[in-house]
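Below are structures written as structure tokens.
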Structure 1
Amino acid sequence: MINDPQLFIVPTPIGNMEDITIRAIETLNNSDLILAEDTRHAKKLLSEYKISTKIQSYHLNNEHKKVNDYVELMISGKKISLITDAGTPCVSDPGFLLVREAIKKEIIITCLPGATALIPALVLSGLPSESFIFEGFLPRKKGRKKKLIELSQNTRTTIIYESPYRVVKTLTDFLEYFGEERQISLSREISKIYEET
């Protein structure tokens, strides 16, 4: 068994490219392979920081097919970094399958701290933050009504992600299921020039 980390979960900037950490850059440079949600997007980031590590695609549509190959690479001693388009892998993004399989094979995993939109949105909301729920993306159709009913019965601050194209519908749903008394904070473009809460 290898006693050093072989899988690195590396957060990437969610908007402002200067939010990447020195440790993230070093980790990506020292990896044998970088797995990226979208290689085109990732190449821009890697180019910005002069990182020349080999990159391969790893996303929701191929992770079931590729996960075992990457686990075998790590078992053979290769260091793999997992990145997503923006933020921390496995948080409403691909990655949990790879982490789960690595754990099963006793591969050492390191998750670097870093960017995620949910904490800045929570802090900027002014809503209670000592106890909160993160739901990720709500179901689009099947299960949406059930999930909204479930969330309406919760009294803790609840964080969701939503596409800008669906936000008006989601706010309308919130009004219907949560009522007019429920406080809502909406954040967008976190860490970018047009950031708003």
Structure 2
Amino acid sequence: MRTKWITVILFVMVALVQLYIPASMIWAKNEVLESGTEYRFKTAPVDPEDPFRGKYITLNFDENTFDITDPDNWKIGETVYAFLSLDSLGFAVLDSVSKQVPDPGEDYIKTKIAATLISFDTSAQLRVDYPFNRFYMEESKAPKAEQAYLQAQRDSSQVTYALVSVKNGDAVLKDVVINGVSVREFDKADK
């Protein structure tokens, strides 16, 4: 009888741990959404479909490179900290990149180096891979959003950007916007 109670108690403890881990991850991302600084990242989209994950829009960003002087000191896949600022139009720009962990309170994103680009004139750039490059959507809404997004890509007069919350190195993609309208609203326009 005693071993039965021990088994029940162990089962309950394991179940609670299994609930705690995903709940804490969700809470951490929600904290970034609620109290993080919002940035608008100009995008250049591509849209695939992943049968294992559902419909999503893959985002490429205009501002993902930074000029460097010593390309040999930066390794592909290395973790770096990308510091952000705003341009004259209010869009996010990559202000600097560091290997050192920043002080809390600064606006930065923990990311990885995607490539080092060296041109013929000996200038070099570092390209970072932002951790928020996929925007998942409900499958019934995705085709209309995809169509609008691809049209916006072809028309340079349209402004497309990703709305991202940033706090202490974490970044959460809130929305994708085309000319001031959320891609979530495109299916409502037809109703």
Structure 3
Amino acid sequence: MNKQPVSRRKGPRSFDRDEAVKTAMHLFWRHGYEAVSINDLTRAIGIAPPSLYSAFGNKAGLFREALELYDGLPGALDGLTEAATLEDAISGLLHRAVEVITDPAREAGCMISTGMLEYGADHADIAASLSMRRSQMQSRIAETLNRWLDKKTADAKAFYLATVMQGMSVQARDGVARSDLKQMINEVLAGLRL
């Protein structure tokens, strides 16, 4: 009797899509879009490149889903509209931002602020998506400040605060201590002359 080895064809590896997006979110958040390769993603998720392409289309598709997941996380804007005074709104916003960007249970900084600081023309759509999210954050801040300030002043202060928060995010990524960032909030509040 001649026994020939039975060829066992491997089928596509199944994986938990939600966990894959969560894993990718952490990689993109930690390293930025450009620095994360398909190889990095497939190794971390535990799938082969064809499975990634089949599920998400490409790296950009996975990044977009990771951004959607990130958008649902607690953030600096949570509770902003509940402030009773202008100073409470601004102080609360900045303190929440510091708590979020230095939370040891999360990646340091903000994925939206640092996800793609430099990009080529082939990634303009991703850069535009990040820019849109930053603009939306700034608009939400301005809408809240408009309860106490005229539109022009609210828009200007919202731009200033969004810029400060993005800077704090970069500082947090560089390892600046939470206590140092909180101390900076006092300087920001003094500079706003509230």
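Some notes on this structure:
- Which of 1, 2, 3 yields 3.5 [distance in nm of label points 7 Å out along Cα→Cβ at positions 65 and 105, calculated]: 2
- Structure from which -20500 was derived, helix-only ellipticity at 222 nm (-39500 (n - 2.57) for each DSSP H run of 4 or more, over all residues; to 500), options 1, 2, 3: 3
- Parent structure of the calculated result 3.7, given that distance in nm of label points 7 Å out along Cα→Cβ at positions 129 and 145 is the read-out and 1, 2, 3 the choices: 1
All of the numbers you see were taken from the coordinates with simple rules; none came from a lab. No experiment lies behind these values; they were computed from the predicted model shown. Cβ atoms are built from the backbone, for glycine too; each structure is taken alone.
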